[in-house]
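**Q** Each structure below is given as C-alpha cells.
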Structure I
Amino acid sequence: MPNVYGLHGKESLLAHMPDIRQLAGFERMELLQGKGRGNEVIQVRNGSGLQFQIAVSRSFDIGMCELYGIPLAWLSQNGPVAPFYYEREEWNRSFEGGLLATCGLTTMGKPSVDEGQVYGPHGRISSTPAELLQSEGRWHDSGQYELIFRGRVRESSATGENLVLERTIVTRLGENRLEITDSVTNESQRPVAHLMMHHFNLGFPLIGENCAIDIPDGPKRWINGQGATDRWSSYPAPLENGQPSVMAHENVQEDHKEGTVQVRISNKIVHNGEEKRLVAGIRYDKKASPVLTQWKHPGKGVYVLGIEPGNATTEGRAVHRARGTLPVLAPGERKTYSFCVEARLESILPV
C-alpha cells in the first residue's frame, strides 16, 4: 500500500482513528434545486487529495473532479441538469461538462439521418439514468483500501435496440487515480450499430495559455477547422470571439507493451502562493478506441479542452455507414473500454 501520511497498511492506519471514513469515503446525495433537482450523485473523496462526483442520474458519468481543491474538470454554465431536460437536437442545452460525459450508444458526433432515422448529436446515453449496482469501500488482504462503484445504463426501444452499458469506477487510498471500465453488451436479437466516445472535459487552471498538451504522434485532420494542424499541442489565452475546433488524431502511437495510448496535459499554476506544475494523464486501450478527437473552445467564458477517445470519428452515423466504417455489435456481443485518469501536483525547483 502507498504511503498515507507516513503510515502503511490497515492496522497502522486504523490504530490512529476510529473509522477509515475519517480519511476516505463517499456520500449518496440528491440535488434539491434548479434544473438538476432530483438528480442522484455520489460524492467521493479518496483520502489522498482526489475528490469527484458520480452522476448516477446521468449515465454514471463523472462531474466535478478536484485534486487538493484544484479543479481538473470543466463544468458548463448549464449546471446540473436532470435527464428530462434532454433535447435531441440541442445536446448542448443539457451538457453539464464534467470530467467524463458519455457519448453513444447507437450514435455520437454530428447529427445525421441514417436509413430514414434522425439522430441528434452525441446520442442520448448521457441523459439516461443509471441503476446503482455497487457503492462500497473495502479493504484488501494487501492492506489497501479501495472505493468501488458500479452502475448499469440501458439504451433501448420497445421494438428496437437494447444496448446495456455497465460502468465500474475505482479509486484507492494513497493513489490519485481513477480507473474506469465500461462494458457494452447487445442484449437484443439482432445486430445493432454501436458508436461510442468518452468525452473527457478539462478546464482552468489545468488549461491555460502556457499549458502543454502531449498526444502521441499520428495522422491529424480537421473535422471542424481549417488551415495548418501544427498548433494542436498548445492553447491560447481566452479569445473574445473564440470558436470551437475539432481535430481527429487517427492511428496515434501506442505503448506497444500494453497496447494503450497515454495523453498528458500539464500547466504551471500558483497554488497557495507557490508555483507548482499541475499534471493530468489519461491512458486508454487503443484497440477499443482507435480514434482520438481533440475539441478546443478558447472563447471567453467557455475555455475548455476535450480529450475524446472513440471507436470512430465524430463525422456522424450516416457518414460511417456510407464509408463502411460503422461499428456494429452482433446479438450477445460485448465490447469493453478501459481508462485510467491520474493527476498530480509537482513542486517546481528553482533553476
Structure II
Amino acid sequence: MNYWILGAVLLCCCTCGPALRTDGVATVYPDADWERARPDEVGIDPDVLNDALDYLRTHCKEDGLEEVLVIRYGQLVWAGDSIDKVHDIWSCTKSFTAAAAGLLAAEGRIGLDQPVVEHEPLLREHYPEVTYRHFLTMTSGYDAVGDSRWGEPSQDWSWTPYVPAPPLFEPGTAYAYWDEAMIMAGRALTQAAGMSLNAYLGQRLLGPIGIQQREWWGEGYVGDSVKINFGGTGLRMSASEQARFGLLYLTGGTWRGEQVIPAAWVAASITSQVPEALALADTDRRGTDGRGTYGYNWWIIPATDDHPAAAYTSGLNHNVCLIVPAWNMVVVRMGVDGNPAAGKQVVYTELLRRLAVGVSPRRTQRERR
C-alpha cells in the first residue's frame, strides 16, 4: 500500500469536528508574553468569569488557581501567579504525541490505518493488525509483560513496556485507557520519524509556537543512539506554554499564518473517534471511560443546549488545556496536586455551563481591533 497516498487522503478528506471559528476577529499570537485584555473587552462578563473560576477553585487542591489562565482571541484575560512554573504535564503529553503522528502522516511517513508492525517488529507475534488509529484512540488492546511498577495492583505501567504480552482484546473491539499502549506507540513513532519525539516535535511544533524544548522522560533507545521518549507522559512545560498548544489547535493548526499541523488532523483529533456503543474492556482502568468522548488522544465535551463543544488535554494532577472553538477560548489549569475528585469531564462541563451565560458569541465591532 502507498502510505504517502493514504496520508494525503486522510488529511484532505477528514472534515469532521467542531468548527474552528475566529468570528472575523484576528487572533493575537503571543511573542515572549501574552497580550492582555480585560474580560469585557473580549466579550466575557467579568462577574460570570469570576463565578466560573470560583467554581473551578472548589475542585482544585492545594495549588488552587496558581497555574490557571484564560485566553480569548489570543489575549490573556485572567492569570494566576504561577503560569510560568515548569513541571511534568503527565498524560497531556499524549496529545502532543498524537500531533507528532499527524505530522508524520502529512509527510507520508505513516498511515493512520497502517499496521504499526511495519515500523515496530516487536509487535509481530501478538499485534500484527494493530494500527496507529488503534493506538491513538486507546482501542489497540496492547498490554505489556509484567504488572505495575508503581506497586499498585494493575497490569498497566510495567517495567517492561516494550515486551508485548497477549492482547487485552482484539484491536478495535473495545476501549481501554492504557499508558503502556502509548509508550509502545511512542517507540514506533520514533522509528518512523528517525529521531526522538522530542527532537522531532522540537523542530516541527514546539519551536515554531514558542514552547521551550526540555528533557522528556523515556526509557531505551532505537538503534544505538536515538532516545525513546514515552509517548504517554513526561513532557515538561508551563501553563503559559501549554496554552500555546491550545491556541494552535483552536486556530486549526495555524500560527502567524503558517500551517504548523494540518487543519483536518486538528479537527479529527478534537472529535470523538470512539463509538459510545463500543465495549469497555474489563481492566483495572475501567473508571477512565472514553467511549463517545475520546478523539486522537484528546478528550471531548459534546455540545448541549447549555454550552458549546470543547476538547481538552488531560494529565495526572489536574493538568488540563481546554479549548472551546465556538468561543475562540483557551483555559489552562496545571498543578502537581492531584486530580479533582469529581472527575475532569464533570468539572469542565460545569465550567462551560457557567461560562455560557456570560460569553458573547463574538466581540462587538466596537471592540474589534
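Since every read-out is calculated from the coordinates, none of them should be taken as a lab result. These numbers were taken from a predicted model, which means no experiment stands behind them. Cβ atoms are built from the backbone, for glycine too; each structure is taken alone.
**Q** Work out which structure the value 24 belongs to, where relative contact order in percent (Cα under 8 Å, 6 or more apart) was derived from one of I, II.
**A** The read-out was computed on structure II.
**Q** Which structure, out of I, II, was mean count of other Cβ atoms within 10 Å over residues 64-71 derived from, given a value of 22.8?
**A** Among I, II, the structure yielding 22.8 for mean count of other Cβ atoms within 10 Å over residues 64-71 is II.
**Q** Another question, if that's okay. Once FRET efficiency 1/(1 + (r/R0)^6) of positions 168 and 304 (r between Cβ atoms, R0 = 25 Å, to 0.05) is calculated for every structure in I, II, which label goes with the largest value?
**A** Largest calculated value belongs to I.
**Q** Thinking of I, II, which structure, once distance in nm of label points 7 Å out along Cα→Cβ at positions 96 and 128 is computed, gives back 3.6?
**A** Going through each structure in turn, the value belongs to II.
**Q** Between I, II, which one scores greatest on mean count of other Cβ atoms within 10 Å over residues 104-111?
**A** I
**Q** If distance in nm of label points 7 Å out along Cα→Cβ at positions 248 and 272 comes out at 2.7 when worked out from the coordinates, which of I, II was used?
**A** Numbers: I: 4.6; II: 2.7.
Value 2.7 for distance in nm of label points 7 Å out along Cα→Cβ at positions 248 and 272 corresponds to II out of I, II.
**Q** Identify the structure, out of I, II, from whose coordinates FRET efficiency 1/(1 + (r/R0)^6) of positions 120 and 312 (r between Cβ atoms, R0 = 35 Å, to 0.05) was calculated to give 1.00.
**A** Of the options listed, only I reproduces it.
**Q** If mean projected area of the Cα convex hull in nm² is calculated from each of I, II, which structure is the one that comes out at 20.3?
**A** I
**Q** Given a computed value of -1000 for helix-only ellipticity at 222 nm (-39500 (n - 2.57) for each DSSP H run of 4 or more, over all residues; to 500), which structure among I, II does it belong to?
**A** Details: I: -1000; II: -7500.
Working through the options, I get structure I.
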